[in-house]
Structure I
Amino acid sequence: MAQTRTPLMDERAVRRALSRMAREIVERTGGSERLVLMGIHSRGDEIAGLLHDEIQKAEGTPPALGSLDITLYRDDLAVIGPRPVVGESSLPPEGIDGRIVVIVDDVLYTGRTTRAALNELMDWGRPSRIYLCVLADRGGRELPIQPDIVGRKVEVTGHRRVEVLVPELDGRLAVEIVKNHQEGA
């Protein structure tokens, strides 16, 4: 299937958004001492790492960092197949009880990934507060879930999707709108 890619944010724009988002996280949480960033595999992990670095630069104290693999918490597990590839979730050594947790993801769409992340997180402990932070909010929610901190909001419809590219997985940092075209159409 052929694709058309339209740049939404280049590396400079993403880094500006991350800097603003990091400041907003610190403002909302009152610093980084009780803060835990939990990235959703796999691009959410990378965005959480970039936010971690921004917060450490600004505050001098790094927030705790962890990751969530929501594979077993998905509501479409039967569609994935009989043997889904399950990664590893990791929590900071201090855990999450009584801490302020920021769930970080690359793109928010239906809200189902966030619901799965919340379910998994609650199996690990009881945070005092949970925020949702996403680099791109593309609209189209199926569940009543809204982000607290957003890098960029864009309405995407039809055969389009928002794709976040990160250096560790894609060789560059950017956000693009991807449109799929049917062959022969």
Structure II
Amino acid sequence: MSTHFYHTHALDYFNQTKEVDPSSYLLPFVKYLKPGSEILDAGCGSGRDMLWLKERGFHCTGLERSPGLAALARQHTDLPVIEADFASFDFSRMNMDGVLLIGALVHLPYDSFSLVFSNILKALKPGGHALITMKQGQGRQEADDGRTFYLWGREYLDRIFNAHGLICVDYSVQTSLVRKIDTWMSFVLKNTDQ
């Protein structure tokens, strides 16, 4: 099971990802946010993206299911990290200007995606922005470490985003900085709900 990997390999994953430069996907996101905006990083992993945002004056809170990764992210960023599963956490108590989902939903089966995504969006203010990255392709990809990744096409994701009241204001594709065989799509989405 993919989620089990992050519990048992927290330090390895932290060390593998903490130094990756997130500028290529965070810069298009932050141009839509005001200085000091409140941002939730759902599935924050090592805390790398929160640290980048904190250094630029944004206020961040992380959410991470793996206790080991949550502890490492807190230590790395000196920011609050909630230990929770984003499939069941009550996001409606939050009122965020921005929500990050950097690779956070890549292990969700297709039939679970929309429901979990909808739950996380409860954290986003009307007019707020979300950044989501997903692996491009078709079908499933089984990694050597036991993780399963679900691959997506842009058109299918666009339909899901539109159904949730989101419009895409920025889109890009890039080769993974960690595994060169992976291609990632990055979407900056605006919440049109009032």
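Where a number appears in this text, it was derived from the coordinates with a stated rule and is not lab data. Because the structure is predicted, anything quoted here is derived from the model rather than measured. Cβ atoms are built from the backbone, for glycine too; each structure is taken alone.
Can you say which of I, II returns 0.92 when Rg/Rh (Cα atoms, Kirkwood Rh) is computed? Source structure for this number: II. Assuming 2.2 is distance in nm of label points 7 Å out along Cα→Cβ at positions 142 and 158 as calculated from a single structure, say which of I, II it is. Structure I accounts for this read-out.
Quick one: relative contact order in percent (Cα under 8 Å, 6 or more apart) came out at 27 when computed from one of I, II, so which one is it?
Working: I: 27; II: 20.
Answer for the origin of the read-out: I.
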